[in-house]
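I've put the structures underneath this note.
The numbers here are math on the coordinates, done by the rules we state, and not lab data. All values reported here derive from a predicted model rather than from experimental measurement. Cβ atoms are built from the backbone, for glycine too; each structure is taken alone.
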Structure I
Amino acid sequence: MKKIIPLSLIAAASIYAAEVNLAPISVESTVVTQVSQNAKTSADLAQALSESVPSIDMSRRSGIANDIFIRGQKRDNISIEVDGTKICGACPNRMDPPVSHILASQIDQVEVIEGPYDVETFGTMSGGVKITTKKPTKDAHGEVNFGYGSWNYSKVGATASGGNDIVRVLVSGSSETGGQYVDGNGNTLSEQVKNYAASVPMTDPNYAKVQGSKYQTKYEDMLAYKKKSLMAKAFVTVTDNQELQLGVTNNRSDNVLYPNSAMDAMYDYSNLYSIAYDIKDISKIYKDINLQYYYSDVDHPMSTAYRMAAANPAMEMTSQLKTTMQGLKLKNSFDIDDNKLLIGVDGSKRTWDGSYYKNGTLLAASPVSIDNALTKNAALFAKLDKSFGNIDLTLGGRYDSTNIQSDKATQQDNDYKGVNANILTAYNLDKQNKIFLGAGQASRVPDARELYFMSSANKEVGTPNLDQTTNKEVDLGYESKNSLMKFKVKTFYSSLKDYIYYNKNLATNNFTNIDATIYGAELSSSIYATDALTFDGSVSYKRGQKDKSLPGQTDKDLADMAPLRGRLAANYEYANNSIATIETQLSDKWSSYDLNSGEQELHAWGIINMKVKHAVSKSFDFTLGVNNLLDEAYSRSNTYVDLTLLSAGANTMLLNEPGRYVYTNLDFKF
């Protein structure tokens, strides 16, 4: 608590400084709008974000439900929220990452936090994603969307909203299916597995396991996934300044194929519930009080049912995991002499449970994978926005107390205390140009997989005595906006203390704490060449290094650090609200990678995408596009061993990206 005191004194002293208007500080986040309008190829939010935000890379696992990295950080190193609801995946192998439980078509905007600069959310250590879905409106309106694409992709979605001065309601539903995509070499997902299995010599110790992971003949041509989602919201005006907000989202994904894993998801079912009460303009100073309760749950069984290992039905293996997350958050907002002060309390509770089954029967000889683990967190947080002439200042602080325990008697309970704090400054050179600087520290506790996970072979993979990870980071950047262009460049340096890392050389307790650093830069720009022609570009670079190589290893490169990547696009508005776009996405070869942790050198790649959105009328437009026009064969994601992938000898199966993909969308509005 001592570290909070100096920060609090600075905040209190700043409140009574000279009155000035506040300007937003953009050092800590990137806001993506029109997500639903631009994400036309599928409901996969990971793909939409990786194509919009230079700091985000995508981890390809399947045709849908892919994961994201923010500056090379994933899993619990980053936080995911949907309308203030924190959601966690149930699968320890990331088959159901948090961003997969909301559809791109339901989203209004996404704020991507880059760095330890969010004190309102538990676990925002190296970044976070705050998703805001569409809000109900008083005026009645709606839309219907149809999508079709290569490899039997089809989607239908509809949204309706309306109400009156008292109640506003929104309902949005979507259903989509996708076949197995074909990569640039002409191979489906099942054929990629078959080709990898053919490359494994019979003398390899993993030969039988890899052969058993091939798809059975009757399943080789099955769909890659089916996904349905329903979202409903109701906003009730209680008085002129009080509002009740209710929300529910149900997701149902069935038969999702994960080809370079040994199992597929039989289904992923998730539910998100939220209730919030908001009171505005309580007094001249007390501007807002908001109380929110949320609950989310995920049910995820993964199975060998479609693989050769289960050709004898009695040999089918299933790992089923369930997780819940519930929380309560109270936020109080004040305006004191034009200074904005936020004070809040935050509490959450997560459960996580998993078991192994053979042919539908619980494996009595095998331990549960996670034995009803419980993570409880309580926190206090505060944030102050203040300006001094041309200087904008934001101060934030958070104190966390977390307890984690497992029902397994031999696994220890853990208590963690964390102090998070940050300062963000922006100097406005003029109305069009500013430089910004941020410094902060944030921690995240180990999750139940890292602490307690047991394999089906009764191996203790988790390490019960892990320390929490702390990120100390500095960000520096420059931003310019005028009538001809906008430009933004950000650099960062991150020092990670007790970073949680997977060591495959250990017989048990594979997760360990290490110290590491990550540094890099991101650049984005738009040039308005004419009223109709705009050029967009972005580039990102990052590098990660362990302070020391792991015992028994020599490689100091940090895993998950994608190489130099960029995007260039030209957009031509040839008619009102009708735009033609051509873009190229480029990546350098993956030459800095953690060979000792299962990563591989990946070759450089470049693809070309084209899209035309034509507005037939105010109520109808259609989109026609093609991705990977030249049908390139390439891999975007590497093979760090914290994921359980098909592996034999020194080679782990890479999953190629889709080849040439042609799609069309029809959008009707009323």
Structure II
Amino acid sequence: MSLKIIRHIFLFVIVPTIIISSNVFGQKVKHWVFFKDKGVDISLTGEVQKNSIEYLSAISQIDNRALTRRAKTLPPNQLIDECDLPVYDPYIRTIELSGGILAVKSKWFNAATFYLTSSVKSEIEKLPFVKNVRRVVAFKEKNPIKQIIKNQTEYFEIQSLDYGYSFTQLDLLNIPALHTLGITGKKIRVGLLDSGFRWRAHEALQTRKVIAEHDFIFNDGNTANEDNDSRIQDAHGTLTFSILGGYKQGKLIGGAFDSEFLLGKTEYIPSETIQEEDNWAAGLEWMEGLGVDVISSSVGYDIFDDGGGYFWANGDFNGRTSIVAQAAVRAARLGVLVCTSMGNEGNGNGIEGTLLTPADADSIISVGGVAFDKYRIPHLWVSSSTGPTNDGRVKPDVVALSEGVYNAVTPGPATYGSSSGNSVSTPLVAGAASLILSCRPELTPIQLRDILRSTAKHVDSINYFNFPNNFLGWGLIDAFRAATSIGPVFGNEPSVNVISGRTNISVKVASLHGINPDSVLLRYSINNEEEKILKMQFDSSIIYPTSGKYDVEIPDGQIGASIGFYITAIDSAANFYQSPPPATTQKWWIYYGIPGLQPQPANTDKILLEQNFPNPFYSYNAVSNNLMPGSLTVIPFQLLKKEKVIIKIYNMLGEEILEIANGIFDSGRNFAIWNASGFPTGVYFYRLTTASTSIAKKMVYLR
């Protein structure tokens, strides 16, 4: 199916939306209104006095994760600046009273966008607090070509995961090797700015960890299609999300499927594919405040219908002119890695760029595309936009596959297809970047960009033998080589197993330079006592001879005892690293005799009765899966001081059946163990009583 036909289909299905939009807004056109200050009493000096009313107001709207991330790139006393202060509401109300219809507010730009008639615009420009008014720029992007694949072919290669058709796009970037190492994107927040996301209705997305979503078009929390949307409004965002974060074994696996996700519906589709820059900037601002680490955006902007917009001939693609480029640069300054599409405007001559904005921004990753030739060798994709920027910087930064990329397709729940365009290469690169950041969270956006560039593979070298260049940038990314080039990297989490009552810990670690096997050490302490060290034993290799799985057994301990630990390693180039990463300033925690990692023990100012573990627990006749010896369960509790404790077990009728503890216990964390052998299976309650407290919880005993 040709691109022209698809664009006609897109136009056909959204005619009702055009009519609705016209009825709502009439002849009003969206404009930016920039303000001179943020209130007459607030001086815009670039700094905000710590603990001032303005500072406290600003910091209350920013997630602690965002502040931690900002600390990677900013001095400790400059984490908050004037751009974090809210837009002055009386200015907004004045413009609304003048006839403007508010769209979005931007504290970063000290501005807001409004739908204005020409006469209202003229009046607003005269207001003393208005700096200037200008048209919001939008762009009609070329849409990706889709082809539904009805039959899943047999998977031909054994991997740690069954990728189905998505294997090719990930393998080209060497992403499966990171997955095999246990690097899957955990604890990284990834934001997507797109047209909408029908993620709850698709099997490859409905299990993903979406922590927040917002519709910047209708200003609500639903990013899927709504009544006034085109039928295909949420199609584009759904496919980009699935390429980055989808997970359905045997069908589709995204690059960073274990990450946390923020979804912003910013791109409206009333005719073909129109993207408006104010929604994009507002979405980026919102995500930054919620602690996003990586942004993936497959949209771009240049010329609007009426001939306005951004033009190469005017020097607009310099990374400083467009609102979206300015927003992307600020996000990078605040520690956010922004990955954005170069666009699908075709190959230029390497002297005059065809790229869209914000791909022209500095300090971000701009993504171009490659396709396979008949010999399955990657070459420059024919429609990929190229550089340079107006100020002579090389673009793109890197490339990924842009043709035949497998993805989820609306409506779901099990619909899939393949797409082409730099819309699909961008989430591939963002997924790879998220994986590297999940094992090296201390990296700044510039450091991560430079690592991806320096380890990229030179492709299409017959036509482009000098790298970097304005067609393929630094080359095709190699995610595994990039991650391991800077020293040891660990899987996102160690594994904790209990075999015959013995606690074993294993971890996967790799380095391009080779791991020193004698350097892999587990450092641990039981109940916060003196730290001890155990040498981990090499088990099996992954990719490199001494890289791979290392194991150790914790010496005999009391069942349920809390153990905090971290693992260190050194490679042959003398690079040192540890798990969990030093930037987290935390340890891994386990309870002896219980499989799996556990939350960090709580610091508390009150007596705590914790949930028993395992729960449910099983009789001798059941398969215990090495969780605990049959019929045993551990009941942890925490005391503030040394005192007498009584713990009793009750049945469902509230009848006392057994007292399992009655004595003096020390302050801190303690344990009681119940052997339920001889008791019927079912639901029970346990109650802790001290001189001042009585607490009860429920547990389940199964056969």
Quick one: distance in nm of label points 7 Å out along Cα→Cβ at positions 86 and 654 came out at 3.7 when computed from one of I, II, so which one is it? I
Identity of the structure behind 13.4 (criterion: mean count of other Cβ atoms within 10 Å over residues 70-77, calculated), options I, II: II
Work out the source of 27.8 here, i.e. which of I, II gives that when Kirkwood radius over Cα pairs in Å is computed. II
A value of -5500 was computed for helix-only ellipticity at 222 nm (-39500 (n - 2.57) for each DSSP H run of 4 or more, over all residues; to 500); which of I, II is the source structure? II
Can you spot which of I, II the value -0.65, -1.34 was calculated from, given it is log10 I(q)/I(0) by the Debye sum over Cα atoms at q = 0.11, 0.18 Å⁻¹, for residues 30-253 alone? I
Of the structures labelled I, II, which one yields 2.3 when distance in nm of label points 7 Å out along Cα→Cβ at positions 54 and 94 is computed from its coordinates? I
Determine which structure produced the value 1.14 for Rg/Rh (Cα atoms, Kirkwood Rh), for residues 422-501 alone, calculated from the coordinates; the candidates are I, II. II
